[in-house]
Structure P
Amino acid sequence: MIHHLRLAVSVIALGLLGACASAPPVNSVATVAVQATVAPADLVAGHSHAVRMRAALQAAGVSAEVISAGRVVRVACATMSDGTWGGLGVLPEGARAANDSVWRIRVLDVGDNDREAVNPLTTPVPALNWSGKSAYTFVPNWRELGRRSNLDPVPLPSDQEDRYHVVFSRYLVRCSG
């Protein structure tokens with residue numbers, strides 16, 4: 001009986017941990033930051049990442065004209081501290097997106113470890129402008145100041161505190177942003 005109880009608790013704990021870092025649900029709207037525009041040259045390389053992107057864009061029916069127009073971007077959002085979800089976003093016709101700009105994305109496909117997700121971006125969210133910014137500043141004289149660390153956190157504005165996670169020392173918008 002105790003063995004079954006431990007097993008059940010373990011399964012529940014794993015399920016909860018998995019849910020913490022999971023992708024946004026299919027048929028939802030998430031918030032993502034633009035990481036980079038995908039150029040046609042990015043897709044001609046033979047490495048696995050380029051092969052995966054080419055296959056995903058082809059499967060999603062994204063034309064070479066859309067790619068050449070600069071409408072395909074790499075996107076990411078934070079699922080938890082140091083946990084991300086992302087893929088490729090397709091901008092609306094005529095739209096451009098700067099790196100670190102924040103957009104809403106309609107999640108039709110979450111992708112997986114072997115396949116890039118390709119989803120349409122819908123609208124920019126200009127009020128969320130901290131993605132990509134450093135979450136820490138360097139304190140060169142930390143020892144002289146008697147500190148235990150050479151980094152100071154960079155605080156977010158109070159109206160944006162719950163919209164970001166720190167991912168690899170930088171702010172990244174939460175998927176639920």
Structure Q
Amino acid sequence: RGIYLIDPLTSNEIWRSEIPEWSPPWEGAQVESHTLSVHLSEDLIYVFDDRGSWACLERSDGSHRDQGRLPFRGKTTGVWKGAAGWAITESRNKIHFLSSEFTLLGTRNVPGPVRHAIKFDAEWYWTGWRHDGGPNGVKPRAEHGLWISLIDEQLRVLSNDGQWSHHGSIT
């Protein structure tokens with residue numbers, strides 16, 4: 001068990017590091033946590049668990065650089081990285097927007113699970129269980145949004161019926 005960096009051409013291990021010692025979600029908590037999400041940047045690797053902890057590793061050698069707790073109490077269910085910050089969902093139907101340093105910038109209630117989020121023109125947009133959301137609020141959608149992509153300068157959503165539609169349109 002651990003975190004490994006593998007050479008994509010040779011499949012050889014470059015380095016391995018221990019999984020971070022996740023801090024408990026509250027003092028004295030005896031709960032297991034699991035790695036939920038891993039995000040790569042040019043120099044760093046960010047690792048998140050499902051109980052609200054994060055760790056930052058050096059990409060060059062796997063050494064642990066920093067770690068901490070997210071500034072909310074719900075169970076983490078999804079993590080997306082933007083150019084200058086994060087969108088993180090929790091099990092209590094909320095999406096949180098955080099700075100690159102994990103300072104809470106805002107929180108929105110959502111009607112169900114979020115499947116994907118993207119930062120575009122300094123704003124966060126997301127799609128999920130029968131809804132799309134963004135700076136202008138939440139709009140219902142007939143299908144479950146799975147993925148958002150910028151296509152021809154417009155945000156498009158791939159839904160569970162295999163069709164692309166405009167973000168925020170009722171399909």
Structure R
Amino acid sequence: MVIIASIPVAIVGLLLEQYLSNLDLQRIGLNLIITGSILLLTRKLDKNTYSNDLKDVFTMTYRNAFIIGLAQSIAIFPGISRSGMTISAALFLGLNRDLAGRFSFLISLPAIFGALLLSIKDIADFNITYALVGFFTAFVFGIIALKFLLSFLKKGKLFYFGFYCLIAGMAVFFYFLQV
């Protein structure tokens with residue numbers, strides 16, 4: 001399922017790689033507003049929305065994995081939260097909160113590795129030791145962050161991050177509207 005979910009982000013990443021560095025801060029603010037709005041919509045989901053059959057990655061459908069992958073590909077744009085998009089998509093598809101968070105983390109690994117491979121060619125002084133230390137540090141802190149995220153998900157409080165994204169997005173958008 002991780003491979004199926006990684007296909008859309010790989011295609012979009014390869015196609016749009018050269019355009020992503022040219023986004024202005026106002027557009028990033030708008031993307032944060034979009035992320036916040038989608039996260040706030042998850043608040044309307046109650047525990048009865050989730051399918052009892054979707055408790056682990058092995059009971060997911062290819063369709064669900066692909067749709068979650070499409071949501072991940074939207075997050076290629078700066079200001080769109082990758083985990084916010086994938087978790088929201090999973091929740092809207094009826095996955096339980098725990099599976100949504102865990103699957104989001106799992107599919108982040110190939111996406112992050114792919115982004116690293118694409119950016120290596122732009123790094124003139126690449127040092128494998130620094131890259132490995134950075135990767136493992138990010139991995140460890142990612143696991144710690146996942147624990148907090150899963151705690152928020154289980155309590156149904158993901159929408160709090162939506163408020164944060166909305167406020168930050170509006171601040172960035174309106175500040176750079178004036179500049």
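Bear in mind that the values in this text are calculations on the coordinates, not laboratory data. Please read all numbers here as calculations on a predicted model, not as lab measurements. Cβ atoms are built from the backbone, for glycine too; each structure is taken alone.
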Give the label, chosen from P, Q, R, of the structure having the highest value of distance in nm of label points 7 Å out along Cα→Cβ at positions 40 and 152.
P
Hey, distance in nm of label points 7 Å out along Cα→Cβ at positions 88 and 120 derived from one of P, Q, R reads 1.7; which structure?
P
Can you spot which of P, Q, R the value -6500 was calculated from, given it is helix-only ellipticity at 222 nm (-39500 (n - 2.57) for each DSSP H run of 4 or more, over all residues; to 500)?
P
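Please state which of the structures P, Q, R yields 25 when relative contact order in percent (Cα under 8 Å, 6 or more apart) is computed from it.
Matching structure: P.
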For distance in nm of label points 7 Å out along Cα→Cβ at positions 104 and 144, which structure out of P, Q, R has the highest calculated value?
P
